[in-house]
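> Given below, in the form of structure tokens, are the structures.
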Structure 1
């Protein structure tokens, strides 16, 4: 059973975004709604959403439109039919009855409902239909949230489950978990329960919205959007609807009460203050004459006020604890307001999870994965039981005996003596599920680190492949990183078949260590800066021309020097969510690790022999660098020329190191030979004059600053080949020398140092 095409029934917010992500995966998609116009309107709204559900504009070309009134017969051409219409049982049942005569016999049919029992939607249909039927609950937004809950029924054929598990994982990039057909499945059952406990705590007025968001954010391993910002993004009306559905469907009276909608939520929904899509919810963006500012709702008065900076001493103290488990345990046990809050909210959520776990999933591991992938928790509920300690959770909940499941889990393993004397639910960390998921982490756990320093490590990936892993702050490139790049190439050439450069963090590399550059420039240590740049240039050339294949595996932010490393690999295995670009001009610099040279070479390769004027092609590289363009996906990086057509893309971030390893082995198996040193075409004075004319016009029009113009002229000099009068060819080294010269000269500019300092302090770009 294979999936090569898909149809989505319903072009609302979820349906259109599911269609978008299926198109991102390269599938032809049929998007249907009541009529073709409604489907077109839904697709049009999706193209305007932020963040964008599409990788590129080209993805929209894979979506065709139709209506239930005329196009149901087309369904016979599609392998997977996904229902995503309004959350009403009778409407879903009626639609399924309509499509049954038109589906292909092999087609999988699923519902994206978040609350209606899956089995009940198809219970009146044929046995053959029910064998192909199940739930597939995508989390919103489908492109960005990894979780896909698969909910089989008693009738679902095992091959259908296996097919969707594999397809969701490998082709859609999803973290797939199996859930039981119970109210809210896994993620929403537990996530909404926890949110309501927090809302109850807010209602008594002891905590502000800002304080709760400070407590429930990264400090305890949750997303930056924490609680209330997340609700604004997701939609407060959605929370209200899911909570109401849970309350209605649960049979236990106590559970029903636990999901009762808090009065504040009712008030916000009644007022239409349902979050970001309405312009206001718990937060509101106020666009005044002095610029925009974020205001916060005062629940007591229902009036928006200035945001307040939370002052919670225990959070400041805990921020110095690097280990997440230790940090959460310290906060949870604290005898202050923060500890009280966590014991009353997180403690109750963990207890509830233990009570309902057997009802919602077949394993505690699936529950942990669901909350990691669906709600962005760094530690799942049962990992948190471990981190905090069973006794501490029981004490917080004022119960003497553990729930049966916790008692069962703790009795399987002896107590482990750790500082907090925790009862461990597991002796080992959460298993990965597959041998090729999070391969780098797995290999490090098996003591496969060959060499390391504070900035990077060499890790044996097995099968003759070595990896260079960055692990500095934001994986910034400094002396340690460069040292390990040199060491990685040398070690791989001597003892391995090839090399992977990558990591499993959210950022591949944010670029050079700007603080180091700033300090050296302020001290006038020009030789030190030049040596640093030269060493990095040498390192990327070693990647390009070593005797073994080198594959770079970027994911997330891949900026500046990180982008330059990717540009010099023999191949790139990029995560679909890779945000790649040469952004150095934002801090008053130019790419000097071979990035300017490489983008020029790639642009000039596009110039046909029949066209003499190279300016349009050079301008591509000039604009890419000068405008600091950053791709919004790996496919867009290919369109921009930052990735090549032979580079590969991995949809599932957790598989990127394994896929990169396979890429290396493929290159080695086919008789890899390092490339020969190329000569690069340059346009000389004519191209330089053309680029500078464009700069002058932009400057006169007020589109760029004086310093932008200065940087642009220096960049134009490199891209035209330096002080050459006519079109010619030059060596890579010639261009690298120009990069280094310009980089050093810009480090001596006061406005460049102002830009670097501003970026380090604020994280924003200064246009001076």
Structure 2
């Protein structure tokens, strides 16, 4: 089989050497437009066999088979000739532009009219916003050759390509903003399964991204296909809209791979249509989707919506579109963030009133926060409703992280089996208590609308460990909470005014009397939460971009080991015992490909210990300010004869010290001052000297991160009784995400720009 498991890795390795590719998002987009042309060429083979007088919309010379493949003599375009062809002929023509030599048209740009069949029109719409990023024609040739190895007339290879496609989707999670197009397969499969597709129904996704929901719908519906008539019903059952070019390209490719020869997938903006102009012909039996959330739309978009539903928040607008485009007796399953549940601004309240008062919101399934990791850590929910009657009662069910996982990740994503308990409960519903919370519970519509005031943030999660949101997610949640509390305060004031005027109060004021206190708590928590968020974001490789020219952490690690061996040979530091290999279950999150997980003890070294023999400056745990993470200005000068038994650790300027005794674990600092006499630190500190290539400030910030603090505070590492501590061996066995040195510098610079802003919020 030509296609190997290393298909994507081979392409990745080549593209890394091309100066035009900047980051994973560009690499994936580059790969996908070539895959599209390869897939489309294979489909055209079928159409030519099955249709009389089939004519490609792509000019003959520009079809994949005629430029990507070698000729009969084994020659193929490469180098500058290939690059010139792609940039100045192929792309312009596929975008619909004529290619001229002087005044002569050499190639006409492809033309699309209302009469153009969809399977032909998708070529132009696919390439309208596509880009060729590669700048080296030789490397481009190599990538084309790898992609051309795939033979779609080989059933085994077509099946194997499904795994390649899945790998592309997984990589999207780590590709910056591209991750917004990806909904984990387990979620789309569960939602499609619960919606119970039927042949003859038509489903829609108005922000279809890469086509995950459509694929899951087709997978469920295909089980009912028994003949060609049923197959035609399946082929005609989908409708998708995607605004952004790259996911649209991937979605169309996905549909072609699923043998949907006429994919009803459109490259447009679902929000640019007057809500009140939709007719019954614009409505669907089923809607499955994950509306984009976190974004904001301008006034021009809001103008397409009635005043009471005109929100600036993208997810709210999509919810309104869904409500207006769901057929009578139709069914919907929709992903929404927590902010939709607890939000009490006018638009959200009105949408939820419409949802509960006119539709049957029968089930809310709450998902763990890491389901969409690493793209977002915002907790999400699945709304299941139908257009049959107003809501009478709504069930809430909470899906928990499985016992064998701490969190979900790109390498350990959520799987369909993790919904097994929910599926079993779905068909036999009952209340499931869980201490002060509950795992499953039902509420009446009256309770949700009136007593809760449309705050349906119910069925909470008992947090065993601190939740650290990404900076953008944290800001979004903060803004939503602030808006919700302001709305709650306003409602209470209105109720107060009504009561003073002798009017009845139509909601439970007990739920709102603490709103001002909650607002105060929100403001107090936010600066520290933002600091933690930014630190976490930084050590995950998301704060600054990766640059291929800066090399890899693997190369840096080898350089550091060479330096350490020289110091050992010179007798300046002691030889260390071999450290264990890093196990998969130790890795807390995914990191960029150019980074490396390394044990702290493998990167750093210390200067050993000594018993003071003369006057010295003593650095005790109390010498470090655990807020500013600086040493006290005053020096504690101690005579040798008065030295504490803990005064033994040698420290030098530039060293990073970390107090290992609880509750002083945040007593961390860099030795950055001059002392009047030799400094000696307490044995309560882990001392780390950073070799060339490891910035002490990067190490310092990593040690302050929520991830490392959780590691240091882990109960299984607590030693001692009166003052439990993390043992030195355990500490240096801790792992650190190591970036290339140039990236370390940019991370530190960005942190020192952002963190003072967090302090100003206090």
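> Looking just at percent of Cα pairs over 45 Å apart, which of the labels 1, 2 belongs to the structure with the highest value?
Numbers: 1: 30; 2: 36.
Ranking 1, 2 on percent of Cα pairs over 45 Å apart, first place is 2.
> Same structure again: With Rg/Rh (Cα atoms, Kirkwood Rh), for residues 194-457 alone derived from the coordinates and found to be 0.99, which of 1, 2 does the value describe? Can you show the working numbers first?
Numbers: 1: 0.99; 2: 0.95.
Derived from the structure labelled 1.
> Quick check on the output: 20.4 is mean count of other Cβ atoms within 10 Å over residues 122-129, derived from one of 1, 2. Which one produced it? Before the final figure, lay out each step's value.
Working: 1: 14.6; 2: 20.4.
Label of the originating structure: 2.
> On FRET efficiency 1/(1 + (r/R0)^6) of positions 322 and 626 (r between Cβ atoms, R0 = 41 Å, to 0.05), which of the structures labelled 1, 2 is highest? The partial results should precede the final answer.
On the way: 1: 0.55; 2: 0.25.
Result for FRET efficiency 1/(1 + (r/R0)^6) of positions 322 and 626 (r between Cβ atoms, R0 = 41 Å, to 0.05) over 1, 2: largest is 1.
> If helix-only ellipticity at 222 nm (-39500 (n - 2.57) for each DSSP H run of 4 or more, over all residues; to 500) comes out at -14000 when worked out from the coordinates, which of 1, 2 was used?
Working: 1: -14000; 2: -12000.
It traces back to 1.
Readers should treat all values here as calculations from the given coordinates under stated rules, not as data from a laboratory. Please read these numbers as outputs of a predicted model, since none were measured by experiment. Cβ atoms are built from the backbone, for glycine too; each structure is taken alone.
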